[in-house]
Structure 1
Amino acid sequence: MLRRISVTELRVGMYVVDTGLSWIEHPNLYSVEGEIFSEAERVAICQEGYKDVFVETCHGRYKFSDVDVAYRKEFEKEISAIATTEDIRITSVDDEMEQALRIHGDAMAYAHRLHHCVRSRNCIDLEGAKRLVRDLVLSVMRNRDALLTLVNVLSEERYTYSHCINVAVLATSFGNFLDLPSSMLEELGTAALFHDIGKIVVPRSILNKPGKLTEAEFEIIKRHPRESFHMLNRRPGISSNVANGVLQHHEKYNGSGYPNRLSGESISLIGRIISIADVYDALTSERVYKRSILPHKALSIIYSMRETDYHPGMAERFIKCVGIYPPGSMVLVSNGHIGFVCASRSDSPLTPMVKVVFDAHMLPLESYTVDLAEAKELSIVSCLDPADYNLDPRMYLVELEDVLQNYAV
């Protein structure tokens, strides 16, 4: 499990993780990935003025005590204890997946057109956005796990275009979990769809820079919420809620965000929701300059940022919404079998539904689906990385023929 600790707690043998969080937004976070091999190295990190570091407790020579187990149990207990309204799924994941694939494919095509139209002619197809967001919201209201699965298993696909779509799915799913009315979900989805439109004016050399940004480059990046706001504000069909949500999606609860260093209740609910969805997708997506992080690890990072970056209860509720083991996650079940999470349960986030496809030796099984909330003798032991096994989760959760048919952009 990923844990955020003070550099004073760092020990020789611990394995530091580069989360991909911006070093200018988090200047006191040490993020040079790798094991700490000497006391001199540890002391140097402390003397350089860093305050925090993320470590992977299952890597490196350092052996964590039962405190790490206790931390994980405290995390799971806190998420499970959050009260929620009844979480109704109108359709099954399998039944909704066909619609979700069509909507996600349409959304990717729209994002592709939007990107090129804005860059070349500064035009925005608001009617197309309205239709797309309405379809997306309706799918989320029927069963959000279908689109959430696509966010996780298609996250490496064309980040330039997929990011705005993924954030729209994540944001509206979270809004649906928070029991927001459909009218607000549509505003939320629209704001999420356009939240980064201002980045179109940022040079690609900065957006895709493999190394750390200079302060001057980051100042250019920091302009994009205002650029997005100005592109949208006062356009017919764009409400002030949408425009302000776009403007505020990099503000933080403790006032350390940008562009206006807003804090606390001065940040709109739409801005708060997009902020957390934006970070989750950035962490779990493959980029030119960074590898993706597994969803459950990204959630650990978000959990560590509660009540600093995010308002009290927001991080915990987001985790409960997408699930401690989000749809698309590859997991080891306690009977030794291996599969992929195909549906979450917000009322019981530790016991999702799993489509089992391999035995303990990674030999194919006749697949079966197990609801861990009912099969109480079984539990999830750990999450696995499909890349370590050269596996494509889409092979097991989505019909590839449908994927190819819906993504001919």
Structure 2
Amino acid sequence: MSPAPLRRYRATGADLPWTDLRRSHPGVAMEGYFWRVTDAPTGRVLIALIGVNRGPDGPWATVGLASSDGFLRTDGLPGAWAAPHGVGAAGGRAAGVGGADAATFRGSDRHLHARLGADAGVDLVLQPLAPWPRRPFGGSSVFQSVPRLNQYWHPWLLCGRATGTVRLGSATWHLDGAQVYAEKNWGAEGFPDAWWWGQAHGFAEPGATVAFAGGQVHARALGMTLRTEVTALVVRLPDGRVLRLGDPGTTPVRARVGDDRWELSGTDRVRGWGVEVSAGARLEEAHVLPVPLPSQGRNIPGALEHLTGTLHVEVSRRGRRVWAGTSSLAGLEHGGLRRAEAELARRGGEPVPAPAQGRGSPDRPDPTCVSAWGRPTASRAGACRRPGPSRGPSRHP
């Protein structure tokens, strides 16, 4: 395909087989980047996210840091940038907007740097150990080549190491070789009624990884709206083999998701693989994360994110068990605008998990309210303002 038609094709969010899915897609409403760090010896988990959004006044960023200690800081920053090659995203001062004290976020495949206020900072060096294997398709499989899907998903780093410093509230972490996972999602504006996601390191075998993302996928083509429900399920076995299930015809995955349970069952009808995932977490332990409305230049409550759920996985081939593992440091998400708003209202507007509310100690960061609701402004980056339940990037393929 020649350069001009290829640019127009990629502007719909779609990618040809055998291409680098980490690149940005100029023209889509949102390009999201997500890193998840698991420090198994201490039982701590950190997530960092940035969404590069096309807004009415130019690009802006949805950014966030959250920890298993109960810390949450999110914001909307003016100015954003996504790398045209490889992995890279920046918002706020890192994108050239704001002064020396302005909030900033920059992430790539080698570094993660963020300052969302004086008490929220991350400086990590990343070492990719097990990137997505070279294959014709990524996390969204054949759906990656369908133009104008509402969302695409790609877990580009299945296992890596993170070293550096994290400061969240009154706590400071010094990480030395913690496990890191990273992914992207991108697509059109708008969200389905529900989506679900999960990722886990922290198994007895440090090279093992589980990740999944599902939801209602839709696209408009030839004057018709195409809709289907799809769940993609990825397992990296301890020996390095990577399984990807979720194609409706050949590798279907059934998902049953509730307020506190995630049950997945996948089968590879060609190669004989079977994967069973059972995961759980208490609803009151979830963070309420924002999702962007790019064209309106603001964030709204959109997803319930657990950082330390329990996940058990069993992998078999032709009826014989190949591997089984359990992690108590799993990330689990259940997305939906009405679901997130209802949970935020039930908590009286408090987005941090219930165990963290009203508690702070030298070993546990003081809980922080979210500053992401509303429009991005350089002056209020890092402020702490409690959102109301009526105002309001998450992942699904």
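None of the figures in this text is laboratory data; all of them are computed from the coordinates on show. The shown structure was predicted, so the numbers you read here are calculated from the model rather than taken from an experiment. Cβ atoms are built from the backbone, for glycine too; each structure is taken alone.
Quick notes
- Structures 1, 2 were shown, and distance in nm of label points 7 Å out along Cα→Cβ at positions 281 and 297 at 3.3 was computed from 2.
- Read-out distance in nm of label points 7 Å out along Cα→Cβ at positions 177 and 273, computed value 2.8, structure in 1, 2: 2
- Computed 4.8 for distance in nm of label points 7 Å out along Cα→Cβ at positions 73 and 105 - originating structure among 1, 2: 1
- Taking Kirkwood radius over Cα pairs in Å as the criterion, the highest value among 1, 2 goes to 1.
- At a computed 4.4 (distance in nm of label points 7 Å out along Cα→Cβ at positions 145 and 201), which of 1, 2: 1
- With distance in nm of label points 7 Å out along Cα→Cβ at positions 41 and 153 derived as 3.9, matching label from 1, 2: 1
- With distance in nm of label points 7 Å out along Cα→Cβ at positions 81 and 257 derived as 2.7, matching label from 1, 2: 1
- If semi-axes √(5λ) of the Cα gyration tensor in Å, for residues 25-168 alone is computed and equals 24, 22, 12, the structure in 1, 2: 2
- Origin of the derived value -1500 (helix-only ellipticity at 222 nm (-39500 (n - 2.57) for each DSSP H run of 4 or more, over all residues; to 500); candidates 1, 2): 2
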